[in-house]
Structure 1
Amino acid sequence: METGSNISSAAAFPIRKGEDVITAGNTSVTFAHGYGKPPSSVQVTPIMDSTGVDIFVTTIDDTNITVNTDFAQPGNLFFMWMCS
């Protein structure tokens, strides 16, 4: 369910943002950020009730970002992401 868009800015990279999901039974998802080198800033924000769930970035490379949670989810965990 990845969606994304670009927003122009004065930053070294344009701001990119989108939504993704860690699907039920999983602890992570990896998605492309589209820069060709690691972004300098990445933010993830759950867009549903995530009380008691930690959501965090573990890998940022030239192509992808990996977002994790601390345990396998019983249902889908949707989140927004933004990087620059």
Structure 2
Amino acid sequence: MTEIFLRFRDLKARGIVNNWPTLKRWVAVLGFPSGRYLGSARVWLESEVEDWIKSRPTKCTLTDKQRAALTANAARARTAKAQADAEAA
């Protein structure tokens, strides 16, 4: 079976995501596939993206408290990544 690779523009064209910051947050917090590099291009396997979409709830059932926790987790993930990048530099 041949795997189909999706680039960011394909994800956007399919209406999956609209911008990079959202995509990065989904990877960090919601378990969206992190993808891989094919040369210098970031790509995602279509099957992994479809599996992730199928695993998502069809209706948002987050409480305000859960939504706040999700936002806080995303902020912590960004801070941790920035610190790791600073240490690597």
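Throughout, read-outs are computed from the coordinates displayed, never taken from laboratory work. Keep in mind it's a predicted model, so treat the numbers as computed, not measured. Cβ atoms are built from the backbone, for glycine too; each structure is taken alone.
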For distance in nm of label points 7 Å out along Cα→Cβ at positions 23 and 63 computed as 3.4, the structure of 1, 2 it came from: 2
With mean projected area of the Cα convex hull in nm² as the yardstick, tell me which of 1, 2 scores highest. 2
If helix-only ellipticity at 222 nm (-39500 (n - 2.57) for each DSSP H run of 4 or more, over all residues; to 500) is computed and equals 0, the structure in 1, 2: 1
Give the label, chosen from 1, 2, of the structure having the highest value of distance in nm of label points 7 Å out along Cα→Cβ at positions 39 and 71. 2
Which structure, out of 1, 2, was mean count of other Cβ atoms within 10 Å over residues 15-22 derived from, given a value of 17.8? 1
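Assuming 30 is relative contact order in percent (Cα under 8 Å, 6 or more apart) as calculated from a single structure, say which of 1, 2 it is.
Computing relative contact order in percent (Cα under 8 Å, 6 or more apart) on every structure in 1, 2 gives 30 only for 2.
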